[in-house]
Each structure stands twice: as structure tokens, then as C-alpha cells.
Structure I
């Protein structure tokens, strides 16, 4: 008697995994290990997947105002989901250096018609065109502010120096030279400019921190909207010192050229 035994072997396929961005995880209250259904349209049948990772967003200016969610899938799973076939809209190629980049661009662009390769730097420039306009606008505002501040500073120093006419006249009458009085006024203006620069740097740093804190939380991005660098601080201090010295020198020249008796009103 022959006995035949049949065994049914059930192969358990591994659970497909996806990675989602932290914005989607926060809005949908998802965490690593949760299961989700991925489909091509809302309510359509899809695949049940496991969330294996939550990815932080990069500091990309072109994605600030879009409010889109990012989901990373396996390539075959994405093809099945979108029914797009073996086609891509865009792909990235990493190169070793600039020479390799130029060779790769030439080889890809000469391969066929209908597509073109661009360096990542050029794409970043094109996608950041709006931010370049905003940057130029801010630069124009900065120039106007600097010119107006210089005029305002000169007027204040002239008024302050005019209030000390009697003090300067007394110094001149007791034998203090014009050069010494001139140097004293210019030195005082330089010290005031340095103190103002320190106060301005502190205010700018606090304002920058407040702007970054608000907009990073609002857009949920690590992008820094305001940056205070060492070059900016050095430029601001040097400009403030130069304007203070020039304004103090103009005010001092007007004062020391006036005879002491006329300064006393005689």
C-alpha cells in the first residue's frame, strides 16, 4: 500500500516598508512600526505597508510654501502604484569632481534627443529665483537704511556738538589747540559708534533668532531664514565706525574753525 503525503508550504513574504517625512508623521499621528495603506487614489485598494523610518526634511527653499508630504517607497512598488512603467521624469547622477561632471553632462546630452542634463547647481539657482529677487529687495532696503542712518547720525552729532560750544570755547581759551579738540570730538564719536554697533549686533542677533524660531516652527523646516555671520558683523561694525568718525569729523571741523569768543556769543 502506497501512502502519499502532501505538504503545503506557505511562504510568508516580508512586509513592504516605506519611509515618511516628519511633517506627515506629525499631522497623521504616525510612528515607526505603524501600518498604513498606500494607494494611487483616496479610497482605492492599495498595499498595506510598514512605516520603517521617519525622515527629517532638508533645508530646501523651493519646498517651503508647498506644504507637500514626502513618502519614500521601493522602486518596484512605486511603479506598480503609479502604473508608470519603466520610465522616469528625472534622475540624479553623482560624480567625483567638476571634470567628471562635465564629461557626464556631455555624454548624457549627446546620447539622445528629448532630454537634457543639468548640474545640480544650475537647478538650485533656477528654483531659488524668487529668493534672489527677495535678496536684492532687501539689499536695496539696506542701502537706503544706511544712507538715511548716516544723515541722521550726522544731524545728531551736529546738535550734540553745538550744545558744547561753551565747553569747547573754554578749552580753546585756556590754550588747548584746535587739533586736540578735534581729536577729542572724533574719538568720542568713534566710541559712541562702537557702543552703538555692539548694541545693534545684539539686537540683530536676537531678532534673527526670533525670526528663525517663528518661521521654522510655522513651516516646520530646518531652513534658516535669517543668518548673522561674522562677515556681516565685521561689515556692520566697520561701517558704523566709519560713519561715526566721518560725522564726528565734520561736526568737529565746523566747531573748531569758529573763534572761541564767537562760540561764547561775543
Structure II
């Protein structure tokens, strides 16, 4: 829930807490609901509040993970629970560093569109931790309802990219249906719709900022190839899934002459 205040905004997560944003002072104050863990409140701040503020200041942020293949950035866009973090960890595990687990920060300059590195950690559910990193990597307090995911810091096993990379394509994660890895190109209108659904916007009543935000999503959809992606959610096949997506990414980059 979003509310305007004299100082700025109040963003309320019904089961998480209130974040009071003072725009003039540049302060954010969190008042969590009882029993919410510090890690959960920090996750709301880093993955929700900061992206909202960056977008408010003109830097678009997508609700997406992002990895680097051949020095190019590839984003995975989708709702919570669609597998963005698992894919980011899987790519990193099999040789492709991740730029971000969630909160894909878009930069545009004279050299095109780039993705900025963000947070050198990945939050994973216990089954993803076990499958990708081994049982010893799982460190989750099962009695803490607010911390179902473990925060895994970047390491030699799951490397984090230190530098921004040019954005080459975005994949929209579909509802899992297929028993194989499938790709379907998105039209520009479909791409704009997906980007708008999975981006951050703090003040939907600020017409000037809404126009700027909409224009940036249109320009991104026009300049960056987008594909609907479906794949089997089977950890036994995750390495093959990573290889199939990487092969598709490379083929598309070659076709575009990148």
C-alpha cells in the first residue's frame, strides 16, 4: 500500500511493516510488524524500497535477476516464485556470474543499455540451496516464518559480476508447463506490457514521472529482444537448462551481430 505524506511517502507491506520515506532528508525509517526478522525487513528495503526510490529518481529497475554470458547481460523477468533466483544461482554455479538476484538496475548512456551490478548475494529456498550448493550450504531457521530463504553470499562457487554489462536480451518466465526448454519471441507491445508489470513505480499519480517511466519501458522493449521462456523445474536437469538458455542467448547475439 502506498500513501503520500507531508515528508514523502509511506509504503506499507501488510505482513511486513511500514517504511516512512522522507524525500527531503533522504531518510527511510522502517517499523516492522512484530516477529518480523531483521533479514526480512532488510530484504524489503533492498529489493523493494531502494528500487522504488531509484525509479522515482529516473533510473528504471526491473523485478528480475540477471546473469552474464560472454560479457553480455541477460535478464530473467517474472513474478515471485517463478525461479528467477534459482536461475541466477544455477548460471553462476555453471560458469556465468550473476549481476543481480533481484532488482535489475537499468543504465542508459551513449553506448546503449547496460545492467548495473547489485547485491553480491542470492536468496534461495532450501531445495534450491541443496540442489545447487549441497546440503551443507543450507542455513535457514525453519522456525522463522519470515525467513524461508537463505541469503547466500557470492563466492568462487557462485561468482558475482563486478562490472556493468550491456543488456542483450530479457527472458520472461512463464507459468511452468513445458517438459523441455522453450522460447517464444515477444512482440514490442507484449514486451512493454511485461516490463510495466514487472517494474517499480513509487507514485502512480505523478503524471510526469509516469510518462517518463512508460517511455523508458517502450524504449527498452524496442531496443532489447524479449522472449517468453519455459523450462522444466527439475533440479536434475538444471545444468542442461542453463546450457540450452546460454545457447539460445549466443545464437540470438550472433544473429543480431553483437
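Every read-out reported here was derived from the displayed coordinates using simple, explicitly stated rules and does not represent laboratory data. Just so you know, these numbers come straight off a predicted model, no measurement behind them. Cβ atoms are built from the backbone, for glycine too; each structure is taken alone.
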Going by distance in nm of label points 7 Å out along Cα→Cβ at positions 118 and 174, which of structures I, II comes out largest?
I
Looking at mean count of other Cβ atoms within 10 Å over residues 70-77, point out which structure of I, II has the largest value.
II
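For which of I, II does semi-axes √(5λ) of the Cα gyration tensor in Å, calculated from the coordinates, equal 29, 25, 15? Don't skip to the answer; put the middle values down first.
Values: I: 71, 23, 15; II: 29, 25, 15.
Traced to structure II.
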Which of I, II yields 13.0 for Kirkwood radius over Cα pairs in Å, for residues 38-85 alone, as computed?
I
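Among the shown structures I, II, from which was the value -19500 of helix-only ellipticity at 222 nm (-39500 (n - 2.57) for each DSSP H run of 4 or more, over all residues; to 500) calculated? Write down the numbers at each step before the final one.
Numbers: I: -19500; II: -9000.
Answer by label: I.
One of I, II was used to compute semi-axes √(5λ) of the Cα gyration tensor in Å, for residues 134-181 alone, and the result was 39, 10, 4. Which label is that?
On the way: I: 39, 10, 4; II: 27, 21, 12.
Among I, II, the structure yielding 39, 10, 4 for semi-axes √(5λ) of the Cα gyration tensor in Å, for residues 134-181 alone is I.
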